[in-house]
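Peer 1: Quick heads-up: structures coming right below.
Computed from the coordinates by the stated procedures, all read-outs in this text should not be read as laboratory data. A quick note: this is a predicted structure, and the numbers were derived from the prediction, not measured. Cβ atoms are built from the backbone, for glycine too; each structure is taken alone.
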Structure P
Amino acid sequence: MACLFGYCGPPADGLLARMAALLVYRCPLGWERVDGATVTGDRVEIGHGIAAWSQQSQLARRDHDLLGYGGVLFNLDVLATPGDTATNGANRLLAEPGLRHAPEPYLEQLTGCFVLATSLGDAFYLLRDHAGVKALYWTVHQGRLLFASEIKALFADPTLPRRMRAGALPEYLSFSFVPGAGTMFEGIEELQPGSILCFRHGQARVRRHFRFETLETAPDAPPQDYSALVRAALEHSVAECLAVSPDKSPAVFLSGGIDSSAVLAVAARQLPEVRIPTFSAHFGAEYARENEFVQLMVDRYHTDHHWLEIRPGGFLERLREIIWRLDDPIGDPVTVPNYLLAQAASQVADVVLNGEGGDPCFGGPKNIPMLLARLYGPLPGEPSAGWLERNYLRAFQRCYQDLSALLDPALLREAGGEEALIALLEPYFREPEPLDFVNKLMSINIRLKGANLILVKVEKMSSAHGLLALPPLFSRRIVETSMVCPPGVKLAGAVEKSVLKQAVRDWVPEAIIARPKSGMMVPVRFWFQGDMRRYGKKLLSRSQIRRGGLFNPDYVERLLNYEMEGVPGLRHGLKLWMLVTFLLWHEQMVENSLTS
């Protein structure tokens with residue numbers, strides 16, 4: 001998809017063009033710019049990459065004021081002044097009196113999948129959509145605010161230090177992504193969803209305005225038909241997404257689970273005359289597949305379906321490129337299917353709908369283990385302080401329990417060890433709202449997994465091919481509706497996403513409604529014992545690990561040899577994938593000069 005980048009502060013000749021060069025794959029039809037100065041004399045330059053679905057300009061100027069956005073805004077018509085004849089969304093926004101008189105309240109009303117930058121009077125603002133569908137990174141360096149859809153573009157300023165943050169590596173290894181506002185680099189932050197940044201007189205202030213937790217239904221609230229609420233919200237969200245590409249059918253990523261099936265069902269009902277292109281991935285007949293469930297939806301809604309068989313031989317030569325375009329390391333192996341599915345879908349569509357959002361919003365996996373942990377309390381001999389946070393870390397089943405054996409001891413001490421990870425999570429668990437523990441877990445998952453993992457990986461892998469990925473199940477309306485639904489209708493006993501299943505029961509085959517969550521099981525466990533064994537051995541060789549100085553080569557070798565003893569929770573393949581992803585990222589983003 002299109003991207004956004006630029007700066008506010010002292011003039012920097014050529015900086016915007018260098019940023020665009022680092023994001024060239026996000027600008028398949030070139031890029032546009034707008035520039036000027038604030039009333040206080042700061043230079044402002046905003047760039048926007050142009051893609052097939054967004055050929056209309058998303059930049060505007062009005063006197064000293066500038067505005068640009070990347071992505072889609074759903075409620076421009078609602079907010080527009082009567083009689084407004086502005087030619088594009090950016091012009092319409094900048095012409096709105098409410099934006100100049102009360103910029104922050106006005107900006108907070110915008111809905112969609114977008115990031116936005118605007119210079120108004122003596123202030124400069126950055127905004128990210130409510131769910132965090134689009135990503136935006138920023139830093140203040142030498143009195144200049146730099147911002148971009150990807151971190152690498154910030155380093156177009158050659159004076160910006162490129163130092164890895166000590167605490168970032170244990171965070172990445174524990175979660176498979178870097179959670180919250182921090183990134184892998186010192187001094188560079190990710191603007192969090194539903195947040196607004198104000199830059200004035202060289203200082204940046206960030207405020208989170210979308211506090212969906214306050215919508216939690218009171219325990220004594222009168223009962224209502226919550227499945228009807230969810231159904232209406234999903235229909236509305238899908239309709240908004242379909243309106244982005246009215247002249248060309250969007251594609252749909254189809255996994256065989258309830259989430260993507262629900263999205264396809266609603267889209268097909270709203271486009272009854274269209275044969276929707278759908279895309280699914282599998283890994284060969286010898287591995288677990290969801291093909292039979294995918295086929296149920298394909299047959300029911302007569303889609304134009306495309307199957308992708310993914311094997312290491314088809315992507316290993318491009319893995320460095322995939323990690324480069326991923327930008328921030330995400331150690332979930334599903335990033336590769338995301339990339340390859342987006343590449344295929346981009347051949348027939350400009351916009352693709354996906355089922356991301358069902359798990360965090362409606363009570364997917366990992367909530368039940370946390371509920372049991374809270375019920376039974378700390379394990380025998382376990383300290384009472386931080387036990388919920390430790391259970392949350394363990395629930396990710398990544399490398400949290402391997403850190404002391406895997407990481408260089410000095411680095412782990414510098415990062416703050418386990419205490420730093422617990423401190424990162426404590427504010428989320430101690431928030432007064434929501435009160436119910438199920439809702440609290442969903443709130444944490446929406447804010448962390450949603451904005452820093454799920455949505456970011458899909459957005460970046462789709463944008464790499466000029467494709468706009470939209471998640472109807474992760475809209476503002478869906479997030480708000482999910483918090484209005486009582487926890488017992490979302491997680492009904494052991495039935496996950498119960499209210500979503502009820503909402504679409506007559507539109508989705510019962511076999512899909514009744515099946516347990518499985519997820520896309522990328523067979524890295526077997527790949528590192530077969531097709532990827534030589535690749536892993538070479539990249540993770542003892543000499544390579546020693547050269548980096550970050551990991552214990554003995555423990556890495558234990559993982560490569562699939563030794564059972566001394567590997568907590570096992571999952572050798574996933575842990576090896578996380579190491580490979582990190583090392584390829586580190587080689588390109590930290591060690592080498594930034595060239596794609």
Structure Q
Amino acid sequence: MTTDTALSNTSRAAGEHDPVVDELRARFGAEAFTLQPTLTGMPVIWVAREQLIEVMQFLRSLARPYVMLYDLHGVDERLRVHRDGQPPADFTVFYQLMSFERNTELMLKVALHEADLRVPTVTELFPNANWYEREVFDMFGIDFPGHPHLTRVLMPPTWNGHPLRKDYPARATEFDPYTLTMEGQDKEQEALRFDPESWGMKRHSEETDFMFLNLGPNHPSAHGVFRVVLQLDGEEVVDCVPDIGYHHRGAEKMAERQSWHSFIPYTDRIDYTGGVMNNFPYVMAVEKLAGITVTPRARMIRVMMAEMFRINSHLLFLGTYLQDLGAMTPVFYTFTDRQKAYNVIEAITGFRMHPAWFRIGGVAHDLPRGWERLVREFTNWMTPRLDEYERAMMDNSLVRERTVDVAPFSTQNAFDWGVTGPNLRATGYQYDLRKAKPYSGYEQFDFDVPVGTNGDAFDRGMMRLEEMRQSVRIIKQCLENMPEGDYKADHPLTTPPPREKMLQHIETLITHFLQVSWGPVLKPNESFQMIEATKGLNSYYLTSDGNTMSYRTRIRTPSYPHLQHIPSVMNGGFVPDLIAHLGSIDFVMADVDR
């Protein structure tokens with residue numbers, strides 16, 4: 001059996017024989033659903049728009065319920081050629097749900113026709129659907145009746161058109177030259193004026209007049225181009241509205257114009273502190289489409305470098321978090337140690353922040369001579385250093401006063417708002433994808449999953465410190481157990497032939513030319529890969545239409561729902577606590593806006 005056939009059969013079995021499919025059929029009847037075989041590793045079920053809410057309510061009420069709306073977005077199907085077995089659709093809205101008790105995901109799809117682009121809102125069932133539905137409205141022009149505030153979320157309010165539609169241009173050369181008159185500038189500035197009434201806010205109560213304050217979009221505590229409009233009664237935050245999109249670069253649109261290979265460097269820029277961690281889910285999703293089995297050596301190299309960047313990212317978090325709390329010294333210590341990490345990363349990959357080093361089928365090149373010494377020196381340095389950080393920073397009485405019992409939230413609240421990663425584990429819920437659904441050989445490693453107790457700003461800080469300790473353990477195991485063999489799979493779809501063969505055979509030369517100039521052609525299908533990234537669960541959902549590039553690339557990032565979560569935690573709190581909470585989230589705006 002070929003790898004492609006094995007993957008396809010595995011995918012089909014995962015859909016048809018998943019218990020939730022039987023439960024849905026028993027409740028609604030088999031004729032209510034169309035099951036789509038994919039390479040996503042989860043059941044993909046088409047449901048009628050009229051039954052969507054009822055089906056979701058049923059899934060939330062099961063004995064082992066689907067408690068989190070992990071993702072929600074759309075697809076413009078109008079130019080897609082290969083849609084065998086799928087209901088007719090001009091546009092599709094998909095909903096990805098997670099059940100932590102079952103350790104499974106489920107995708108629901110709703111088919112829409114161009115003349116009737118409406119889907120009922122699911123915000124009453126899943127509060128975090130708010131921003132996702134706004135983004136689908138923004139990018140595709142799909143309406144969600146019943147939504148509390150259906151406005152653009154990534155594009156400016158004055159924007160014309162819907163960028164992820166297939167008839168919307170993808171290159172700057174397809175637009176007229178950009179001009180901005182004084183009149184146009186005044187219009188854009190006026191569009192940014194905050195209108196409290198449109199958000200259901202009052203300007204005053206019987207006792208006091210409320211003040212409305214812009215925190216950001218250029219403020220040190222905003223950690224990027226991020227704006228929070230605060231409704232204040234003195235120092236108390238009565239309500240707040242996070243405002244994103246200032247950093248939007250259209251990464252998902254770019255993916256439609258890049259080959260499967262050439263999009264890899266773009267993934268580095270999603271979470272620019274995560275480096276190769278961003279390459280990870282993308283290349284694995286492509287490998288599912290291509291039917292590639294990665295070598296054991298390449299798998300372990302990937303794990304080692306991903307954990308190096310986890311430490312690097314958490315060090316950045318720790319230094320800037322303490323800086324937000326008023327401690328200026330820690331950031332110098334953490335940046336010194338980040339330099340040590342970058343020295344190892346640069347020696348192995350040749351680059352620092354954006355290596356774009358993972359490749360479809362493996363990594364760009366083998367580990368260099370002397371890599372063991374560099375990695376061992378780094379791990380030997382970090383082990384006592386982390387103990388020092390805990391004593392000097394997290395045990396500091398001022399840090400504890402600013403963070404203990406500040407901005408706490410529960411596990412259920414995290415589920416409602418799509419919170420994952422260290423921020424979820426800080427509530428006491430032990431879910432780490434590296435343990436729950438091991439990928440790239442993580443099941444071979446011995447490491448613990450730290451959890452918090454109170455879900456407050458202090459626990460969120462401690463999570464990163466403890467995770468760095470576990471990352472050091474994983475890297476040490478890579479150091480001691482690195483397999484021999486190839487660093488890249490020998491697969492004709494994604495790996496150009498060796499140069500020595502290319503110079504000997506004309507057929508090999510032609511293959512090499514096509515691979516480099518056009519890139520591989522992948523069979524029509526859909527694949528999905530999720531990883532435990534530095535800030536939470538990150539995933540790529542890819543759709544191939546049998547071409548040299550992706551038909552649709554959906555990038556789900558952890559920072560996006562974490563920012564949407566802010567009002568549910570901070571309303572009723574105080575401005576200094578908001579600053580502490582923003583620092584404890586550990587977000588990057590490129591990860592939010594994409």
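Peer 1: Thinking of P, Q, which structure, once Cα extents along the principal axes in Å, for residues 285-436 alone is computed, gives back 55, 39, 32?
Peer 2: Label of the originating structure: P.
Peer 1: For which of P, Q does distance in nm of label points 7 Å out along Cα→Cβ at positions 37 and 293, calculated from the coordinates, equal 2.1?
Peer 2: Details: P: 6.0; Q: 2.1.
Among P, Q, the structure yielding 2.1 for distance in nm of label points 7 Å out along Cα→Cβ at positions 37 and 293 is Q.
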